[in-house]
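Participant: I've put the structures underneath this note.
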Structure 1
């Protein structure tokens, strides 16, 4: 697929002069990430836990904490109601472990069945919980648009606290408290995920002034703290106990592909440190079974090893398996659940390949449309989002993947660039039973007979909103660099930008006019290529993953422009620079 190379604008001499202690390329990387003020740069390069935003600056946090403490003190039945993906399951675990540590005696969880119930709150489940005497429901990663469902719970005498991060598509539910960073004009927390919001609630409770909290009656002078008067049976948490939950926060945040700038950077930075010495047996066994290196877990560990296995439970069977893995204290149980997830993940991979092949067959018949929509009968609901992502990668078009087994279809959508898929759905909401999500990823339910007209209207919307240039994927390049600049000392210094992810991608450089001194296929079936490149006498070792077909016309002596991500390759006690080739153009 043709790609558009865009080199970021060079920094000004004035900016360079302002920070003479930094090398030019480091300053360029900082500027490209929007970090130009001294304080911003300092906070980015040196994340500090104490710089986390006070949770009490979030709307309704005081009401939520008040109600949670009341429920614990009065020994009321509390249920944490979660979605079924990795963000939600980690959020459920964070909230569960937090309230459990505080002494909640009648605490349980509810995760709907993706196949029988679908996403989010549903009235049938709420009625079952009300019949069991539940008095407080705390949602995690869901509920922000559940107006009717919250009203039904209130009618049964159940208080609902919503913690969510999804876009608000209409009026707020009339819940006891609604905590969502989208309600707050605080830039630092806008990217919080479901697990990030759940953590803020636990952080809020854990940060209450200890001496007052555990008295018979307590209150606070400042308006940022709730005023509560009750007899408490709440267990005192050690200072900063909530930090032990940060490994779960890092996993859910990375799994949900939210920006790793701002609050999320701090949470993930420290979460990866906690993951090295995690307290949770389930995570230990999961990583061991996957053969992961736990000495220095990184964003890849969370996003490509842990998250797919947690997600596999809800995609194929039931997310309860993933939650139980994370919540158990028993090593034997942890081994059992981890084994189940390993098996489910392998099954998920096979299903994804099968459905992706079927979806591609439909797409090939749609020509050059600016929006893709495919529909399959009895496709597994749990993999349609993955298939949508694969279609976007293959065709660089917004993609909607729907499945049906009757008159109702459900599905997932993924988008490209600045095309807001939730806004596209909102423009045509009259066709939909329900929808929700983010600008780049959303879910929807629709009656099957309405799909043709809905598709035509989406196509018209895409035609108005997307220019032809938008349909060419962009490779964003941080700077042009010489091989001599990408030396071991410099590449080691790039580690201070970790963890990498959305908003803070791994640094990419354009090397012009390099010469191929050697290349050979490596890996299973020779699908990868190892190369030796030279520029002005300097040798760079490089690898191109999964690109063997593209290099068939390249030979020794070929000259190329290449986009690379440099990293340090450690082997047999020796460190050297290795460049991952992202794209190339023959000269």
Structure 2
């Protein structure tokens, strides 16, 4: 590999958020690695999914949400994977993307977002405000194995992952467990978030551990407003799909143009709604300052047509399981006291139902100039700040995401074509056959850590240069003490078969195969003695590390190799 290729392939091992931003193929490579993982395929046999065999993909997806909520925590510990040096990272990526572009789009390098993010002090919200010097978190994305291994980590009772890890997990599980075709899964990355758009029913967005349907998106609740934050306020940096990617900073795009156009149209439909009684109720829920101008009507309520002030109904709704204007509205009204139900219409308030009848009769589209004027004219006698109301309503009903432009140089590439009817083994065999012509598939095996079929140089370089957590032992313990500590750890790898964990995964989860522990010790030795040569010999169960002094481990990985590492630059020879 040349130097640029080596950077990309080592990045497939470590998968930091910054690496995914610079090398957009990596995001889908991680999804493919998760799809190859036996962990997700075992979910098909979990009782809650077995019971849904023959049911729709949508029903399975709704059950998947609850499964992920039950089994996974959202991890926002920025220092899980240690710290790195900002200047070193900028220099490393300079051949690919300018430092100014990185600073303009990555939270760890100065990105603050638009005015909304300034207002909510987003850096403090995410705990980024304390990283104002050159040390920044090595914000890594986890494979499903690493996410699952959080169960071994102190302070965690479940599996865990940050937003990028969870979006990759959702995409893989949607395919494997819910049998949603890859063609219908689009990944959306912004500087501060990662989520997926699933083209199923009226559209579904994944959001950390949750799912957001179109109905939920517009329900006006605090949790839905929070879920909207990234798409409302951030530039989308990457869209990725089984056909390729589109990146906001790169002129070349590999995603199929028809797929990208379908995505933009479908997402646009998901992010837009019409004026209905329900929409207006949802809007007033999210903008309570306008409730005092509105009233709701019930045609057959306690003996005839009755009315209620909007703010009164929302007060009852707050402590109820039922909602205004949806199919539980009548049950909510049953909870309202008689003194709050009025037999007459208030003349100084807008009746929501009559407003919707006006909209339907006149065919009002408030995005059109003339219709907007007519709508405002109807509202003006009741709402003194009608312009502010209109702007807020339009902003609620119509969201225009800041997507990468469609004026890219779209390069036709062969998509990844796997079927929901294929077995795990068939998927892996297919991906093996396309590795030479599809770099995403090739990188997937590095993210998968399949050391039986991958070049070892990227793994070794990553192990020696990109694992700061394991170096904490180097700062506090001698090599001999570190060796003894490694031998007290559990001996099971978090990866099955011939797949290998990186040093920080071994240390964070306090478990590892002997060969993996040897790489931890090599990392520590080369930090203390950068010019030292380290030779790791593995002969099936026997592992010997020679760095002037010999250290021994036992392995179940079944390799028969010699890895010679020349100094901290991690130049290696594998025999």
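Participant: The value 15 for relative contact order in percent (Cα under 8 Å, 6 or more apart) was derived from one model only; which of 1, 2 is it?
Facilitator: The read-out comes from structure 2.
Participant: While we're here: Which of the displayed structures (1, 2) returns the greatest value of volume of the Cα convex hull per residue in Å³, for residues 200-535 alone on calculation?
Facilitator: Structure 2 gives the largest value of volume of the Cα convex hull per residue in Å³, for residues 200-535 alone among 1, 2.
Participant: When distance in nm of label points 7 Å out along Cα→Cβ at positions 88 and 104 is calculated for each of the structures 1, 2, which structure yields the highest value?
Facilitator: Top value of distance in nm of label points 7 Å out along Cα→Cβ at positions 88 and 104, among 1, 2, belongs to structure 2.
Participant: Here distance in nm of label points 7 Å out along Cα→Cβ at positions 136 and 280 has been calculated and equals 4.8, so which of 1, 2 was it run on?
Facilitator: Attributed to the structure labelled 2.
Participant: Match the computed value 3.8 of distance in nm of label points 7 Å out along Cα→Cβ at positions 496 and 520 to one of the structures 1, 2, and report its label.
Facilitator: The read-out comes from structure 1.
Participant: Just checking, which of 1, 2 has the largest value of mean count of other Cβ atoms within 10 Å over residues 24-31?
Facilitator: Of structures 1, 2, the maximum of mean count of other Cβ atoms within 10 Å over residues 24-31 occurs in 2.
Readers should treat all values here as calculations from the given coordinates under stated rules, not as data from a laboratory. Keep in mind that this is a model prediction, so the values were computed, not measured. Cβ atoms are built from the backbone, for glycine too; each structure is taken alone.
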